[in-house]
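Several structures are given next for inspection.
Please treat every number below as a calculation from the coordinates, not as lab data. Quantities reported herein were computed from a predicted structural model and do not represent experimental measurements. Cβ atoms are built from the backbone, for glycine too; each structure is taken alone.
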Structure I
Amino acid sequence: MARPVRIEGLVRAANAVRRELVGPVTAERRERLKTAVEENLRKVQQILRENRALLEHLPAPSQRAYQFLAGVDWAGIATARPAAGQAPPLPVTSVSWRGLSNLVNRTLDQLAVDLSLVELTRAREAVARTSRQIELSIDRRKIPPDRLTPATRDLRGWVAHFSREEHFDTYVQARTTASRILNAAATASRHYPPPLTIHFRPMTGIYKLRPSRRGPVLWLPTPMILFDASAFTALAELVFDRSRDAKQRVIAHMTGEGYQSLRARLEESGGAVELTRGAAHDLAASFDRVNSAYFGGKMARPRLTWNRTFTGRKFGHYDWILDTVMVSRTLDSPDVPPFVVDFLVFHELLHKFHGLHWVNGRGYAHTAEFQQSELKFTRFHEAEAILQKLAKESRQ
């Protein structure tokens with residue numbers, strides 16, 4: 001029996017090709033892409049032969065990436081000529097800034113303890129200087145937001161926001177309040193005793209708590225700098241006491257107007273990108289069809305995006321805190337009918353419409369009311385059957 005085989009970069013290569021195929025490419029670029037993809041497929045087959053393995057011995061995301069590359073209809077790809085006097089478009093590449101992550105991490109560590117006014121001023125000036133350099137470089141090189149890596153956009157928004165003195169001061173005040181309340185709650189913790197190192201940083205989720213050689217580190221989403229003492233108390237109860245209703249209270253604060261406004265400003269400062277267009281389907285068009293057919297056109301559009309990899313079981317997700325519908329790239333295929341993508345978008349929008357139903361501090365999404373609403377989709381059973389078939393194939 002062959003051992004599992006891992007081929008580094010296969011999913012990344014598939015995603016790069018998918019990004020290029022979103023819009024028309026020149027005929028020359030299409031042929032170069034085709035040659036590169038064929039060479040990658042040959043290399044994969046060679047690696048499999050050398051390891052006496054089959055495609056199914058690759059991790060599931062790599063299998064789906066290979067299948068995507070092998071299934072590209074090169075003849076059906078739209079091509080375009082460059083305008084007269086215009087150079088052919090460059091390949092889609094991602095841009096990041098060397099050292100930016102280190103600067104943010106270093107600043108977060110500095111702000112995790114009490115500093116003198118001089119030290120705070122130096123830290124803020126370093127952030128402001130970096131922000132100016134990034135913006136000048138982006139402007140000079142005319143880099144659009146979608147060319148920046150997601151992590152770079154997040155960090156760019158963070159340094160841009162905290163380059164302003166009043167925002168920097170808000171961070172310091174929030175860290176002081178959070179440290180007092182959370183460290184007091186941590187005194188009874190066996191695994192994470194105080195002092196805590198607290199970072200307000202770009203991240204998803206409610207919090208991340210992990211041990212380190214210097215003591216426990218608590219990561220919190222940047223917009224939590226707007227939390228007041230009562231909100232940090234609810235957070236402390238969630239992290240350390242597992243209070244029954246703590247999560248509900250924390251989410252209520254995170255979905256509030258102030259938190260959401262700051263989240264949107266941070267995203268805008270970093271360069272908001274909505275990846276609705278795929279190689280085969282457009283989520284914006286799907287949303288418009290679903291909104292018109294099932295919500296009377298009154299549903300406020302959430303952020304719509306394809307996820308970053310090829311999934312096989314979970315094909316969609318709605319994030320209440322980020323107000324984001326994410327759909328698996330696995331569905332962005334000519335083999336998947338548009339109505340299946342519409343059903344997935346409809347399913348996730350129902351989460352936005354119905355919200356969470358809380359019972360004893362636990363949030364439930366797929367309630368009886370939700371399931372009744374889901375059956376209103378005109379091709380519900382067909383869509384469900386296709387999704388189940390895709391999920392079954394991914395497990396084989």
Structure II
Amino acid sequence: MKLLSIETSCDETAVSILNAEGSVDSARFRILGNALLSQVDIHREYGGVFPALAKREHAKNLVPLLHEALSQAGLLESHANTLSEDQKAELSELLVREPELNAALTAFLETTAKPLVDAIAVTHGPGLAPALWVGVNFARALSILWDIPVIGVNHMEGHLLSGLVRTEGEEFVISELQLPVLALLISGGHTELISMRDWLSYELIGHTRDDAVGEAYDKVARMLSLPYPGGPEVSRLAEAARAEDIQAPVTLPRPMIHDPHTDFSFSGLKTSVLYFLKAHPELSESEKKGLAREFEDAVADVLFAKTSRALLQTNAQTLVLGGGVSANTNIQRVFTEKCAQEHPEVELRIPAPMFTTDNAIMIGIAGYYRALQGKYSDPASLSADGNLSLV
């Protein structure tokens with residue numbers, strides 16, 4: 001099965017072509033085409049993602065990226081194909097809020113043959129609603145005009161499933177997986193523990209009651225006057241402190257670490273950093289490194305303690321990390337060491353670096369699993385949902 005997949009949930013515009021085969025218990029994927037543009041440099045001056053700007057960039061980049069991904073996959077074929085007035089009207093209605101995209105896609109469709117793909121997978125949530133709608137309407141237009149089925153994919157499901165992937169040569173494989181799976185999904189907008197006892201059947205085990213862990217990283221980075229994106233900058237300082245054996249200038253709290261539940265809280269940790277900086281406004285570079293290290297250690301301690309409790313609660317046989325913060329070196333190190341010590345019966349799967357950032361490949365992987373279960377979407381009614389939940 002060949003899947004065209006589209007991702008526009010935040011500040012990466014991505015289009016990929018995957019060849020997928022196998023069953024839910026043993027699936028194999030090969031990347032035929034993959035095109036991605038990051039907007040990090042554009043949003044840096046705002047200190048965060050500016051939704052209207054993200055939407056504009058998605059609209060500008062989707063057609064060129066589709067062209068590139070199809071070309072890489074050997075599926076791009078020039079062909080004169082004048083759209084009927086009815087088709088043009090339908091396209092204009094679907095893309096009424098993106099006239100630039102409408103013009104570019106019309107020109108593309110009139111000069112390009114329908115590619116040999118079996119389905120279109122697209123992120124329809126969660127994320128920034130204006131950004132999501134661009135990708136969703138783009139996928140709906142392709143689905144209707146090319147008569148190819150479309151699959152709406154939850155962005156976090158993409159992170160979860162791609163975290164289960166192993167690399168075998170040029171292929172990505174999900175196999176030999178022991179259920180139940182416990183997923184720790186950590187990003188700028190999410191901190192949650194999800195149980196998967198059966199494929200694509202999810203239960204919420206724990207979540208943050210305030211800030212997501214990635215949000216806490218970004219806020220601490222701003223307190224330390226670090227450049228955007230702040231999370232990797234905090235980690236850079238923390239790793240430098242460990243390499244130089246710089247100790248923390250303060251002991252930070254580990255919020256709710258001993259409470260008998262699996263929810264998280266990072267607001268108090270962030271506030272403790274703020275109070276310390278107000279009391280010590282002129283930190284040396286060494287003290288900044290030590291503070292970043294202590295913040296990271298506190299985060300990792302809380303994440304593992306809650307995850308450990310959830311492992312016992314769910315009797316999970318596999319633990320998977322997913323989301324942008326799962327790329328954090330210290331979190332990966334702590335989970336690798338402590339899982340081996342405290343939960344040797346549990347297999348830990350950590351995503352490859354390419355799957356920790358937003359990308360279309362993970363959306364194609366999730367789309368394939370949905371296709372195997374016949375979970376296609378209606379292109380006439382598929383909608384974006386910025387708050388879409390897995391459960």
Structure III
Amino acid sequence: MILDNEFSGDLRVENEVQSLQKAGHQVYVFCLTHGSKDEKEVYHGANIIRIPLSKFWKKKLNGLNNTIFNIYPIWWKNRIIKLCKEHNIDVLHVHDLWLLEGAIRANQKLKLPLVSDLHENYVHALANYKWSTTFPGNILVSQSKWKSSEKAWLDKVDEIIVVIEEAANRIEKEVVSSKNISVVANYVNLEDFKVADEKLVNRIKAKHKGYFNVTYTGGFDLHRGIENVIRAIPYIIKQEPNFRLVLVGAGSNLEDLKLLANRLRVEKNVSFEGWQKPEDLPAYIAASDAGIIPHMKTNHTDNTIPHKLFQYMLLAKPVITSNCDPLIRIVKETDAGEVFVQLDVEDISNKIISVMANKSKATNMGLNGRKAVLEKYNWEATSQSLVQLYNNIYLG
């Protein structure tokens with residue numbers, strides 16, 4: 001596996017590694033270290049091999065990917081060839097679209113089966129990231145070039161993995177129609193996602209005592225839509241003054257969100273909890289009354305699915321979500337929560353008020369979500385697609 005972070009906290013990659021190891025494969029993960037992780041580690045029997053690269057240079061090189069300053073693929077190509085020969089690798093599994101070019105260049109020499117694991121619709125995501133839509137990224141990054149590169153690169157791989165059915169449909173209709181596409185969804189791992197620290201749950205509850213806490217976990221960026229929830233708070237607190245939005249995470253627009261809360265004079269109704277360790281996230285969700293996913297509805301978010309949906313559901317929290325295609329489908333199918341129109345501040349406030357005002361309905365939605373995860377939307381179920389993909393590679 002090729003991964004350009006430290007292999008720490010990426011639930012999808014961790015889940016895949018565990019499943020393939022259990023299925024009898026020997027997994028190597030070639031990834032990065034920014035200095036805080038050991039260069040070698042054994043994880044559930046897999047060999048984690050980290051390549052030193054500072055965060056500064058990783059961000060710069062990655063941001064310049066597929067531009068006129070296209071150094072990152074060459075940097076990866078040389079290291080992939082060296083490590084694959086050193087460890088007798090026989091399949092390349094590449095995480096994320098932007099690492100594909102380096103792997104393809106390396107594979108011209110290695111000639112191995114090549115698997116592309118697309119965590120998101122990256123081409124359309126570039127239209128929503130702050131770094132790629134503000135100077136100098138908006139000058140250097142060409143979405144049309146990324147679209148053509150996506151077609152060219154995916155045409156050279158043997159297998160494609162996506163995170164949701166909607167993404168598979170997009171690839172087949174818009175990108176390449178002649179490839180095997182497997183859906184390995186971002187469902188929750190029942191064995192790993194558990195509340196381990198009840199004392200932390202109690203501390204969080206005590207901090208927000210007296211409020212109805214709607215929790216968001218994850219990254220902060222323009223496409224996450226958190227601004228729209230903050231804009232809805234003045235309308236919510238007119239009817240339900242004990243509302244509080246609990247934001248667990250960090251990102252590029254954190255300061256903008258704080259300024260917006262101050263400008264609207266709702267700062268006491270928004271709690272910025274900061275980045276938290278992955279193992280503590282279940283406690284934050286367990287301490288909440290509901291979970292929210294306010295993602296902007298775009299070509300990007302209509303073709304991906306966040307881990308947090310299934311984490312909220314597993315812990316029996318009613319979900320309040322925007323109307324991105326996969327979110328609508330799953331929440332409506334399972335009756336696990338309420339769906340709002342992502343730019344409609346009035347609709348956001350009404351759906352939140354509805355959950356707050358009808359506690360028995362909210363409890364039932366939470367229980368419905370938990371039941372659906374235990375029976376269907378869990379990692380054990382979706383990982384069978386990953387194992388079958390590798391069975392096909394090795395056994396034909």
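From which structure (I, II, III) was semi-axes √(5λ) of the Cα gyration tensor in Å calculated, if the value obtained is 39, 29, 23?
Derived from the structure labelled I.
Going by Kirkwood radius over Cα pairs in Å, for residues 136-183 alone, which of structures I, II, III comes out largest?
Comparing I, II, III, the top value of Kirkwood radius over Cα pairs in Å, for residues 136-183 alone belongs to II.
Match the computed value 5.5 of distance in nm of label points 7 Å out along Cα→Cβ at positions 48 and 232 to one of the structures I, II, III, and report its label.
I
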